Structure P
Amino acid sequence: MKLSNRQTEQLIDQALAEDLGQGDVTTEALIPDDQRGKASILAKAKGIIAGTEAAKQVFLKVDPELKIDILIEDGANIKPGDIIAKAEGKVASILKAERVALNFLQHLSGIASETACYVRAVKGLPTQITDTRKTIPGSRALEKYAVRVGGGKNHRMHLGEAVLIKDNHLAALRSQGLNLKEIIVRARHKASPKLKIEVEVKTPQEAVEAAEAEADIIMLDNMDLDNMRQAVQLIKGRALIEASGGITLGKVRAIAETGVDLISIGALTHSSKALDISLELTA
């Protein structure tokens, strides 16, 4: 579940420049530079913790002399009152780093917690829960890391990772007279042979056509359960099958029970509610 140090550092630098680039006029006016103290980072809601290392690096970027102890590691279940981490050192430094560190923790823990809910909902079935590229610009690496912490899998990290022929690609090429099979054949011919080819379909009949053209993955876009079941039966293992579009926690298990291999959910990253976490000075 590791996130590269370079990616994390770039995001932290951007976040600190955004929040602290013009200084902290409140802390600088009120808190003596030599005042020392301790603080605890506390869970105020139930969920899955993620982003502790990023939060620690925020504090150390602001002041390398701060002492930060992570008491609960990423991926652990937390409940209200749990102490996630402790900080010790200059009070001014702790306060300057507080908001950015908590922003990372709250946002990433919210994603991990939401992902874990979906993963639990399909427990016992072979279907995998995956994310999408619907991420906050610049934060994709961290957000997709949080999905992994919550037990999900990552779909494409970027446009260069796999061929995904979506509705607008199809519309553009159909306007030139190409049918679905011809579009997939073109992708197979022109793209690197190392890349998987996935295609979005709207009907079971299109799913069969995609399978016959030897697509590696077939995305069932906004299909109802009956059409999903029919598509799965017709494809019969010739390709991986992904369900996408309008997925909710209430119906994700029923979708998994149709026999699809993957369920991709944009809401994991674009709509997860931040987990309530706070920092309190203790001395």
Structure Q
Amino acid sequence: MRRTMLFLPGNSPKMIVNGGVLGSDSIIFDLEDAVAPDEKDAARLLVKEALKNLDFGKCEIIVRINSLDTEFWEEDIEEIIPLKPDVIMPTKVSGAEYIRRLDEKMSEVEKKHSIEQGSIKLIPLLETACGIENAYEIARASSRMAALYLGAEDLTADLRCARTKEGKEIEYARTRLVCAARAAGIEVYDTPFTDVDDMEGLEKDTRHAKALGFTGKAVINPRHVDCVNEIFSPTEAEIEYAREVIEAIEQGKKEGRGAVSLRGKMIDAPIVERAKNVLSAAEEISGGAPCRN
């Protein structure tokens, strides 16, 4: 279950060491924007040693690499892939060819180090107008694809508009990514809320992302993890209703009924699928216990 993805600067030993206890489902070791050009080699070495020697518990490990239009990305792949991170996050992805080029390089390094081909997944960061328009083609470009992720800061710069808390300027990009990801059968993650101190704004923005269909949300500060985790976790009421849906369907099958109703509403296939997703998420998060009240 990937509700939160927490960014950790690749050149910050203190944050990296604490990565496994900050509550996020996934941690992103950042070799790109958080690291100055003259610190790229040192950050890559630090992340490499961390992956070798530290235990991050149940956290999924993601490494954000430098863009393919830089001199750094190939060495990122050469040095990081042998440590078997769960996911590589490429940046400024503009189209399917970008993904195919990266996939080819990853396969080359996997083969060199006797790593199962395709076992390391991809979550591309779409943060340009071209990337947003090509979202579906990107989502279908590789069997490694696990999700799409929206980067609003660089996107709004590319769109030549202001980035606001209300987010009206990224509404099209949000909905386009959700549609593209769901059509391709993968997950989709929302951009971080960047005001560290505005917890009310964070909650509002996160609930909006969930309502649009996002699977979860990236965060740039550990203080935001609990709020995002809570919002993207099923409530006790949602879990109970999902159980009732499954029970009603099973009872209907036993009785040979083609149509089943619950609480005055007909239960159709989408409702059943949603119920299954809720119960699956609840089990993964908490071993079957209610997630929250």
Structure R
Amino acid sequence: MVKHLIVTHHAPDLDAIGAVWLLKRFDAQHFADAQLSFVDPGNTIHPSEAEKLGFQMHEVTHVDTGQGEFDHHQAERGHLRICASSLVFDHICQLHPEEKENEALKYLVNFITEIDHFGEINWPEANSPRYCFMIHELLEGFEGVDPHDDDSQLNFGMRCLDCAYSSLRDNFHAEAVLKEGQDFSLAQGKSLAIETRDDHIIKYAQKKGYVLVIRRDPKLGEMRIKARPDVDLDLKPLAEAIQAIDHKGTWYYHPSGKMLLNGSKKHRHQRPTTLSIQQVVELVKGIYE
């Protein structure tokens, strides 16, 4: 079994964490089980310290420190729009060329690079407190939460990146799935009916301007209907029309008037509707067109 030690700096920031995450997740054949160690920024681990951990220097990889392959703090690299994570990503693409087409991963690496170059100062409403909920700000906040150490901070950041990457993949997948749906018009605006297992498509479609989205899960038969919160459209008449003809499905009408749900991860005992998505589309048209 090949042994590896990844070394980065104390109080790891998003770039350091991103570089470690990329090695462990996308060069897993070498680094999945790699151990971690931390040094002062710019330094490398001393050979004697590596030996104490059971490693020779040829088994050590430095990221975001040490002036090596996966560091960008050398004088000749100082003005380049790169970071440790982007350097690791380039390495991964050499090993696995298919990752060059991984839109979610490219977006994630570009985001880390932008943050590492303080690009967020140019974001709209750059001082808005909403940005405190973003990964790089959470990591800064994490440093003020006790008790914690370098390992816990890095593991927290890696878990955040796992979640962000999953969400990004859902987002890019939704863009492709959206093209498979059926568009139809209501008085309030364009609407969508679609059969897909991807529940992320509902919010994504609403962000694209659809005022109403009907999604049916082709495997489970469950259906979810949502209207944009800023549209004058109450789903109560639709809920009453559906419940008048569907005597088997379990439906929940949300008191906001914007959600009519048959199937939810929060409800474990719901029964799928007997209605087809086309039947519901016709009901919707009859009520709201």
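Given a computed value of 16.0, 54 for Rg and Dmax of the Cα atoms in Å, for residues 131-250 alone, which structure among P, Q, R does it belong to?
Values: P: 15.1, 45; Q: 16.0, 54; R: 19.7, 59.
Among P, Q, R, the structure yielding 16.0, 54 for Rg and Dmax of the Cα atoms in Å, for residues 131-250 alone is Q.
Identify the structure, out of P, Q, R, from whose coordinates Cα Rg over 2.2 N^0.38 Å, for residues 11-82 alone was calculated to give 1.13. Could the numbers behind the result be given before it?
Working: P: 1.29; Q: 1.06; R: 1.13.
Computed on structure R.
Read the figures in this text as sums done on the coordinates, not as results from a lab. Since this is a predicted model, take the numbers as computed values, not measurements.
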